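Trainee: In the part that follows, the structures are each spelled out as structure tokens.
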Structure I
Amino acid sequence: MSSQLDTLERPSDAEIQDALAKAVRLYAERAAERDGALPAFAPDAATATDVMVTITAMLKAVNLQVFELGMWQAWSGK
């Protein structure tokens, strides 16, 4: 059961979106510096479902299809 305090401490949609966008930009920059050799996070930091939900939303946000992701990975060798 959620308390009023839990609701007050919960970030807004915009705050989550801003944090995710900043994290994506920072990760991409750092991964590029290391030629892609940067794990996204620790193995137990997120579930497969968490990742799939987030990736799906991210692909939709930039109007990409899974096929295009696969082609980019094949062409870039990443």
Structure II
Amino acid sequence: MPKLKITTIGSSAGLILNKEVMTRLRVKKGDSLYLTEAPGGFRVTPYDPEFERQITAAEEIMHEDRDVLRALSK
């Protein structure tokens, strides 16, 4: 497990991600990361958990109401 160090960036604090960590997260400079609470700690991910929740809800609606949506599309 890579060790990350908190450092000063301007008047803020930040983490420096080495090349290995960025490759494993599949991110590049300028991308956003999301910090969410997880059992026993936190989780860092490039995927927005709120967006994932919205997509899951939309997929359920599209599946449940597919006949209505098909009729509306005509």
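Throughout, read-outs are computed from the coordinates displayed, never taken from laboratory work. Quick caveat, the model's predicted, so the values are computed rather than measured.
Trainee: A value of -12500 was derived for helix-only ellipticity at 222 nm (-39500 (n - 2.57) for each DSSP H run of 4 or more, over all residues; to 500); which structure in I, II was it taken from?
Mentor: II
Trainee: While we're on this one: Given that Cα extents along the principal axes in Å, derived from a single structure, equals 57, 28, 26, which label among I, II identifies that structure?
Mentor: Answer by label: II.
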